[in-house]
Structure P
Amino acid sequence: MKSIKKYIGVFVMVLALFACDEESNFKDFDAALTPVYSLTDISNGGPFKINIYKEKSLIIEYISEVNAKSFVASGYSDTSTDTTYEITVSKQVDGATVTYVVSADKASGAGTLTVDGATVHDVILSEVEIYN
């Protein structure tokens, strides 16, 4: 009788072990780190933050810390040197084109954002990688 209980116990344990070998219902995490220029501390009533993607035609503007709006980017040009950032990019807004020109010091990140050659904002620029 004891050996039957042992066999049943071993059988139940083996069955439980193989029952746990199912595939997971969760998808694999497929987001990758993407390099962006992040503009923060934007003066003169500008957005909270702007992310300019280096490898994608995308600009994300944060109206607040959590409210974001995406725009299609075009004409991206990065002519940065060893000491300064020099970035030009345009965004499409309701059929119109708005051009951003960013100039900043690489050591401090302090610089300016010029919008359509007229509006100038003081900014802090940093190179970061974000999941996308």
Structure Q
Amino acid sequence: MKKVTSLDGKWNFYWNKTFKDYQQNKDSLHAEFINVPGEWGWLNYPEFGYGLYTMKVIGIDPSKKLGLKISPICNAFNLYINGKLLTTGGLFGTTQQNSLADYNPTMISFLPDTDTLEIAFEVSNFYYR
């Protein structure tokens, strides 16, 4: 039997930070909580920019294949799980010149390598209001 779990809810959010920033400075970065789905504008950040959303999921059975459905997002993103880039949407960038928005739903499947998932979404938005 397949079990579906929603990841909607409170995520950690880091404004103007990339996944690389997070990996290098995880212990010193200050996260804010943001509701997903949602917009960083609710935290009084400008519409255009980039940020990193993170969440930890514990109690995963590493012997079972998992799937992740990403609803259409009107911007660009990179999805990392346990430090590995698993999928992208558009071209994530830190400026309008080096990013390109996309609007496609995404489905991925993967076999976790541990009982804990560290999920990180790098998201950039320089086109959608």
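Summary of values
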quantity	calculated
Among P, Q, structure where helix-only ellipticity at 222 nm (-39500 (n - 2.57) for each DSSP H run of 4 or more, over all residues; to 500) as derived comes to -1500	Q
Among P, Q, structure where FRET efficiency 1/(1 + (r/R0)^6) of positions 9 and 57 (r between Cβ atoms, R0 = 41 Å, to 0.05) as derived comes to 1.00	Q
Origin of the derived value 11.0 (Kirkwood radius over Cα pairs in Å, for residues 65-104 alone; candidates P, Q)	Q
Identity of the structure behind 0.70 (criterion: FRET efficiency 1/(1 + (r/R0)^6) of positions 73 and 113 (r between Cβ atoms, R0 = 30 Å, to 0.05), calculated), options P, Q	Q
Origin of the derived value 24, 17, 14 (semi-axes √(5λ) of the Cα gyration tensor in Å; candidates P, Q)	Q
Comparison of P, Q by relative contact order in percent (Cα under 8 Å, 6 or more apart) - largest value held by	Q
Per Cα Rg over 2.2 N^0.38 Å, for residues 41-96 alone, the highest-valued of structures P, Q	Q
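Since every read-out is calculated from the coordinates, none of them should be taken as a lab result. For clarity, every value in this text was computed on a predicted model and none was experimentally measured. Cβ atoms are built from the backbone, for glycine too; each structure is taken alone.
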